[in-house]
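Asker: Multiple structures follow.
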Structure I
Amino acid sequence: MLKGKHIIIGVTGGIAAYKTPDLISKLRKQGAEVKVIMTKAAAEFVTPLTFRTMSQNMVADDNMFSAPAVWEVEHIALAKWADLLYIVPATANIIAKIAAGIADDMLSTVALATKAPMLVAPAMNTAMFENCATQENMEKLKQRSILFVEPESGNLACGDSGRGKLPDTDRLLYEAVRAIGFSKDFAGKRILVTAGATQEAIDPVRYITNHSTGKMGYEIAKAAHFRGAEVTLVSGETALSVPPGIEFVQVISAEEMYRACTELASSCDVIIKAAAVADYRPAHTAEQKMKKGGELTIPLIQNKDILKELGQVKRSGQILVGFCMETQNLLENAEKKLNAKNLDMICANTIGTPGAGFGTDTNTITLLTKNGAKIPLPNMSKFDAGMKILDEVLKLNGEK
């Protein structure tokens, strides 16, 4: 995701600097080359040797007038080298200096000189973070298209509890990938993704469901978000974490998913229905737990066909993508669904193929389009499959 990218990590004087070496390790595992700039205060918390070791590069510090190893104006060379300037942790002081255009040390000077995207991860005491001066400075920087990783709430090193905690390094890595990992070819587009299984209640304890874990839909939502889309994820119950920055709608039953999708559909440019929605539900839900005893027959009634209804009201220019999972005659059944539900594309995958289907991290899919194309994808991660699906969506829209 970050292979070949040049990332400058700016480290300022906060206790949260202890997390930054782990972030650097994760960035390098993604293929990024990392250089570090430390403020004088940052060196009081973590030594330059640590960052030199983790980045495998020399560390720049506040001594702007030391002789460089090769002849160059160091702060300008760094500013030009960067694909991303990532300040983590960022104190109130560095945020204020960048907002005011002050350049009195190596980090603030590079921040003023670079034309690369800038990502800032504030970490500080709650009162300092909530102070109107800090909030006004952050707002100024956001208006200049500088990106922020919002701090979390929790117990702080000073003993207070509140907002100002640096997120974990997985979240910090996610934001770096989102900032520069992919082209923003879906910028300005609204995408609705559904994921997971629905649950149809039998009584207050039991329900009918299926084996879907939601992984495919969540990875599609993440891929679209990385590519600049405004994403809404409508999901049944899963054990997955919602990707940061994505609008999330939690549903339980097929009826709840129907209401959510029909309310959101008209405002979306692309709809990708990856959820495994129950075809049937109990005709009646018992108010109390049904006691065991003898044979039991549960009458079922059919749920609304969400995908078909969305196809019937699809507006001009809107792209509608469905999923199809079959145990036999996969492509034949998928093509029937593609035509019957007025879809632009359907993603067909079978149960029983190694590394595909429910609960796996990979999938093997064939994409069928309304134009008659059949595009078999080899087994790949569900994230990569999501990227391929989005590539075809752009082609259907005449954008690629």
Structure II
Amino acid sequence: MLKNKNILLGVTGGIAAYKSCDLVSRLVKAEANVDVIMTKNAVNFINPLTFQALSSNQVIVDMFKEPKYWEIQHVSLAKKADLVIIAPATANIIGKIANGIADDMLTTTIMATKAPVVFAPAMNCNMYANNIVQSNIEKLKELGYKFIEPGEGRLACGDIGKGKMAEPEDIVDYINRLLDKKRDFEGKTVIVTAGPTREAIDPVRFISNHSTGKMGYAVAEKAAERGAKVYLISGPTALKAPDGVIMIPVSSAKDMQSKIMEHFDEAQIIIKSAAVADYAPATVHDHKIKKSGESLTIELVKNPDILYELGKIKGDKVLVGFAMETQNLIENAKEKVTKKNLDFIVANDLFTEGAGFASDTNVVKIIHKNGVVEELPKMTKLQLADEILDRIIEIKRT
């Protein structure tokens, strides 16, 4: 999949630079053409000759060194690259790019390229957790830059925490997936909701459901891989946010509705896979309700029907819903499509083997607004996510 692909590797000044040698070796073995740009600090860790021997290409360090070939190198490399990967990516390089600083060969090349740019952060755990660094990372994600999450463990400084550069084999797998995917969502903004909502009873207790968020996270992951800018608005889950998405955590149904509306005008596509609580306690107690008597009655009031409200204002946006039923699946799903002005709904029966909460697979029927019912076979939720996105692309084309 990487055969004849042009990969530009940026190596910055961190101890994890030694891993980048393995990364180059793996990319070359996969028959990619690898060019390497090193920052001046990077050469304090690895000799450029090492990368030159591994890549069979000239390694560039000095922006103003006379080139062997008469061309503006940062522009020519930027145009040549199918993908740019910065590994290791220090806090310094992340901060520079986030703030538009281009003062060496690597930063100017990143600024000049139209290829996907991927950062593999590597730094002390406290630096990685620093609010400034995290703000710069979020800013770059919003601009479409990709990040491979660092690992956790013992760092070179002796600290234990999150900050280890991703392993070279994992980076190669990520590059493979990124370059192998359709990019048919380029220029599109997608809102995906996922997970359950929680409706507070008191500071200790809440009403919720069994949703794990796996389906919504799969849709968000695939939309990002296919080039979309993705807002993942998620209730509480145990899942890690997929690479390349803008994660917006929420708790209650009203929180979720508020965050959707913040980004509604920007989006062309809204995919509502969250399991939103239909009802919430009428009163949220300030203190824990103490046990008394044999029973407790809690008055519930109806939550806003987010999907219905979106359907009233959708305009030319694509609006997709999800339905989980335990009986009368097709009838109930068709009613929701009409009532909520959906383009289609993804419906599954909780009692079908291979479907439902927590499963990595799903078995669904897609009910379109024209009444057509598609029955899909059992597949992984990631595969189903691609199927859903394929149908959205067809709608956008018509």
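No lab work stands behind these numbers, since they all come straight from the coordinates. Bear in mind the structure is a predicted one, so any value in this text is a computation, not a measurement. Cβ atoms are built from the backbone, for glycine too; each structure is taken alone.
Asker: Computing percent of Cα pairs over 36 Å apart gives 38 for which of I, II?
Answerer: Going through each structure in turn, the value belongs to I.
Asker: Continuing with the same structure: Comparing distance in nm of label points 7 Å out along Cα→Cβ at positions 365 and 381 across structures I, II, which is largest?
Answerer: II
Asker: A value of 6.5 was derived for distance in nm of label points 7 Å out along Cα→Cβ at positions 93 and 293; which structure in I, II was it taken from?
Answerer: Answer for the origin of the read-out: II.
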